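The structures considered in this document are given below.
Rule-based calculations on the coordinates, nothing more; no lab input. Predicted model, so just to flag it, every value in this text is computed and none were measured. Cβ atoms are built from the backbone, for glycine too; each structure is taken alone.
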Structure I
Amino acid sequence: MSEKTVVVALGHKALGATLPEQKQATKAAAKAIADLVEDGAHVVISHSNGPQVGMIHTAMNEFGKAHPDYTFAPMSVCSAMSQGYIGYDLQNAIRAELISRGIYKPVATILTQVVIDPYDEAFGEPEKIIGRILTSEEAEAEEDKGNFVTQVGNGEYRRILAAPKPQKIVELETIRTLADAGQVVIAAGGGGIPVMEQGIDLHGASAIIEKDFASELLAEELNADTLLILTSVEKVSLNKDTDKETYLDTVSVADARKYIDENQFTAGSMLPKIEAAVAFAEKGNGHRTIITDIAHAKDGYKEKAGTIIK
């Protein structure tokens, strides 16, 4: 039995895209989490919220259009909503899986705020697409409000948001206290609710924090031993989708940096995972990052599958 701390970052493939899909997907994720708990690890979970926060944002804004007496929901509120309902399904699935194995361990979801820098260069180059397709008139109206849009088709547009780097996890000590008490903790969902500090107040920001960077910061601050990133592939590959594609097993930090410099990884997809993996692995003796899929989570943790960066 180990006494190690593992931060598990669940990608959107582990959560599905609709409410029924999420209900089923979280059961598979729960089995992977329970395997780690059964091995004696202290487990803290972060997760994606891409499809979910987009659905919430669209629903709340369409509701606001149909009902003028209601205000539109800002992105920070949509992020908070996504944390709540993903956490609800995830913690119940994990609880049930643990009980089925005779493990009686509390599972808690922490509504997590993450401080960002208002001067982050990401605000000058927004990249996260959000919401429904807009007409040219609606896109112009969004720009008049100071929002960014991008063209996605002939006369079709969508809103885009900045993806600033996380600076500080506000509820870190709450997460640490529960994890140290042996509870399974779900935190920093969707990268956390982006907030900016103004005196003693925290104000929600119109942004989406990159989930992988938030997971790395969480693992670093908790002094975890392992960052386990669960995504859609068993192993990371070089020269992806070519006849020269090769899969990576154990990779040094130096080699991972070299592959980044060679532009081997897709921006907004595998690249942030590798960057987060490197950042965590190089910040402490014995730190390791494992990238694999849900089906190989247990073997990945035991370094029998996946791509290991250390």
Structure II
Amino acid sequence: MQTKLKPPAAGIAGTTLSQRERFRSEQRRLCRRILVRYDLYLMLLIPVAWYLIFQYGPMYGVQIAFKNFQPAKGIVGSPWVGVDNFERFFSSYYFGRLLWNTISISLYSLLFSFPIPILLALLINEIRSQSFKKWLQNVTYIPHFISVVVIVGMLQLFLGAQTGFINVLLHAAGAEKIAFLNSGEWFKTVFIGSNIWQNMGWQSIIYIAALSGINPQLYEAAKMDGASRFHRIWHVSIPGILPIIIILLILDVGHFMNIGFEKILLMQNNLNKDASDVIQTFIYTNGILKGDFGYTSAIGLFNSVINFALLILINRFARKKAETSLW
């Protein structure tokens, strides 16, 4: 007795053929869209080229973190040393100090610098006088456009140990002068406080824009229900901008280890170096000035890996808890 088996090849071939046809039709539609809107796609080439050249292209040089890089031999000719550069950094006596200074400054900045623009935006949103609102916005925006060098000069002018304006007032009041810029105890406070003053107005712009997009009927309904101004802010304004807050928090955590070295380097001196020496200033001093490129590349890669891991973790946490994330 012979049993006839139905060959499955035809079904598989038919499925594969239909998938190919759909793929080709999608390709044709894409080509037609590109031809119709070719000018927009040409404009897209500029940012794509910028990212490829200046963001992804330099990643080729990351390999020098695992080499004893010698400029005369180039990246390819320099000998491999494996993870020796990382071990050298982790076993150094200044590793703990650099890591603690970087983490503490970033953490204090996140705790104090992040909420203040939100509070400023809520304050500006509650002001009814348009003239006063514009004046306050301009006053808080202007410091953002001041150069870092000028900011540090202003700090020396106001907080100088001998002739600083604040110390002159303290001396006139009978109090002892405080070496704000020459003390490791005051460095983080001065650095973070000046950052807040310089950037809070500029960082509040996106929150003000988000507040302006909240439906006014929500405020009217809350007012009719007897909600006070504080309750309207708590139950209407803050939930309305909460997705923006979460997105910006994720972006800030993604740059947690990147403090920036320009301002710290200008404020740094031998008296406050124990509190002001961070990973970025160490990379600049040893990589740019001393030419130890392989070693500092390993430190920079270590710094970037931490930022990447923090970005992944905070994004996953925000997606689960707040249902808002970057991806």
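Among the shown structures I, II, from which was the value 5.2 of distance in nm of label points 7 Å out along Cα→Cβ at positions 41 and 153 calculated? Comparing all candidates, it corresponds to II. Suppose you compute helix-only ellipticity at 222 nm (-39500 (n - 2.57) for each DSSP H run of 4 or more, over all residues; to 500) for every structure in I, II: which one lands on -12000? It was calculated from structure I. Quick check on the output: 59, 47, 41 is Cα extents along the principal axes in Å, derived from one of I, II. Which one produced it? Of the options listed, only I reproduces it.
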